Each structure stands twice: as structure tokens, then as C-alpha cells.
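> Alright, structures below, take your time with them.
Derivation of every value follows stated rules applied to the coordinates shown; laboratory data play no part. Worth saying up front: this structure is predicted, and the values here are computed from it rather than measured. Cβ atoms are built from the backbone, for glycine too; each structure is taken alone.
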Structure 1
Amino acid sequence: MSKHPYFSSPLIFFIILIFLTFWLDLLTRPPEQIKNNNVYLNPDYIVEDLSGIQVDHEQGIQREFSAQKLLHYLNEQVTQLEQTNFINIDQGNPLMRLYADQAEIKNKGEDIYLTGNVIATRGTDDDKDKITLNTDFLHLIPDESLVKTDQVVTITKLNTIIHATGLEFNNRIGKIHLLSKVSAVNN
């Protein structure tokens, strides 16, 4: 009597079916989320060409924004914007406009970090008191009408150009505090 293992064709078919199921399951799973600089590579939603406003029913429109693209990352509670514009309308104070290549919104909008070709203007084009700031990084705190940076900044007002490293600018009181390496040129 020979001792050969007994395999029936239904058993072989069942084993192949199990391996095929596991293989198809691996192929159809979404890509794993990989962390890169504490931001997930896979946003939970993307919006293109958007704009919005924040309204206080007693004072009217307080803030406006627009962006070419918005990416929201639920796990990190971060929103990223590309080619973005912010306008802060504070009654009794000059209009504050901010432009940047990228923005990152954290803490439910309490902190906005602008990077890449950041331009901030206070006042309108025909305003003689118009101030323009240029830098590569700006921390916007909208509820306080405050912007900060620790980077190199250029400030232009009429014929005066000021270069500095770091600033704090409070739009409510119109005060600019330059932190270091300040130089000014009057044309």
C-alpha cells in the first residue's frame, strides 16, 4: 500500500481561490498614507478656484480670501492653499491685503502661515500712506490683525525703502516693529 497524500480537485480549487482573494485584496487597497514633514500626502479633499468671506452681522464683511487650489488634511487638521489672496477689512482701519504662493491654515484659522513671494499691502493704490511688505514668510494672526516674520523683509512707503530682518505689524494700531538689521533708503 502506498502512502500518497490525497488531494481532491475541490480542495486545490479552494486553496487557489483563497490566494487569489488575498492577492486581489492587496491590489485594490488604497495607497497607505505616508508622513512627510508632518503632513499627509493624501488630502481628504481638494477644491480648485475658490473664494470665500467671513461676515459679522453687525459690521458686515470682515475677511475675504481666494485661492487657486485648497488641499485639506483631516489627520493633521491642516489646510493648504496655493496662489492665495487674503483681504482683512477692519472698520476704521486701512484695508490689509496679503498675497502668497502658498498658505497653510492651522488651529481652525487662528494661524495662517504664508510662504513664497509674500506681499502685504496696507491701504489702497491711491492712498499716500500705502505700505507694502515683501518677504518669503509671514505668520498671519487674523483675529488680532497681526502679521509676523523672522525672515528678511522689504518695506516700501512712498519713496522710502526699508530692509530688515524680522517684524511685527499690527494693522489695528498701524504699528510696525522691526526686529534687527534695519536699513533705510529715501529716494
Structure 2
Amino acid sequence: MSQLNDIALVAQVVVFNNTRAFDQLVKKYQSQIRRFFLNQTCGNSELSDDLAQETFIKAYTRIATFKNLSSFITWLYRIAYNVFYDYIRSQKETADLDAREIDNHYFTEQVNIGQNMDVYQALKKLKEAERTCLTLFYMEDVSIDKISLITGFPAGTVKSHLSRGKEKMAAYLKQNGYEG
């Protein structure tokens, strides 16, 4: 039912240029997209807000290209993924894409210190692809098939990134006093 509602809202935006219909889509999905970016940027809320805003601007300007081949949220995650990798490419001067850690200059202090910080620190230890797959799978509850659509990675590669990323996070967290 939710997907039918999304399609109806998309149709209103495309056919009637109904900005209120797009507002409803933003309200429905903004927390998921922002959380995706928070995890990708290891807790940088300002950068996450900027990237989320850019994602919704691109979604609005390209909404006529939505073909309903996947759910609207999968299409939106694909845009978010591309926005994030455009940002990464723009920062490429500082380090190699796969080995790059989020630059401390962009890392902001978090109000909630503790477990969230430890998780963000663990996420910083992962390669970008591993972080993306882990974030989508465990934190956003996106299936492997949909992650494959979003990232363009084959399903087996997604599973490999999940496995390696999970092992790296577990090792980091265990090293820092977490059990199990």
C-alpha cells in the first residue's frame, strides 16, 4: 500500500507539479536518508543534512525519470548513494577512495558520547563500500538485492562487503571493551 501511495504522490508531482505531494515524500523519507548519511559520515550531522538536502533536490529535479522499476525509497537511496560518492570524489585530493577515512576537519562533536561514538569510530575503520553495505543492511533494513540495485555491486560482492565490514567492526568494538 505504501508503494502505491508513493507512486500516486510521484504522479502528482510529475503531472501537476504538485510541490505538496513532494513535501509528503520528503517528510516520509527524510529521517531514513539523513540517518544513512549520518552513518556514512560517521556522525557528522552538518554534512549529513547538506547531503540529504542535495539528495532531495536531485530527486525533485529528476522525479520524472522515476520508472517504478523499484520502490521509491530504493530509487531515493540510489540518488543518496550517488550524492555521497560525488562528495567523496570531490574530497579525493586528500586520500585514496577505498582507504580514505572521514577527514577530522569535517567530523563534528556529538552531544551523545558513548556507544554512538564507538559505533561511528568503528564505521570510520571500514572501506566506503563496506560502510555503505553495512549501513543499508543493518541500520536501514534494506535487502541484499536492493543494496545491489542501489550500489551497482553484484549480490555476492554485497555479501562480501557485509561479512568483511562486520568482522572489522566486531574486532574494533571488542578491542575497545565491548563483548560478544
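> For distance in nm of label points 7 Å out along Cα→Cβ at positions 12 and 172, find whichever of 1, 2 sits highest and give me its label.
Largest calculated value belongs to 1.
> Among the shown structures 1, 2, from which was the value -3500 of helix-only ellipticity at 222 nm (-39500 (n - 2.57) for each DSSP H run of 4 or more, over all residues; to 500) calculated?
Answer by label: 1.
> Moving on to the next point. Just checking, which of 1, 2 has the largest value of relative contact order in percent (Cα under 8 Å, 6 or more apart)?
Result for relative contact order in percent (Cα under 8 Å, 6 or more apart) over 1, 2: largest is 2.
> With Cα extents along the principal axes in Å coming out at 55, 34, 31, pick the structure among 1, 2 it was computed from.
Derived from 2, not from the others.
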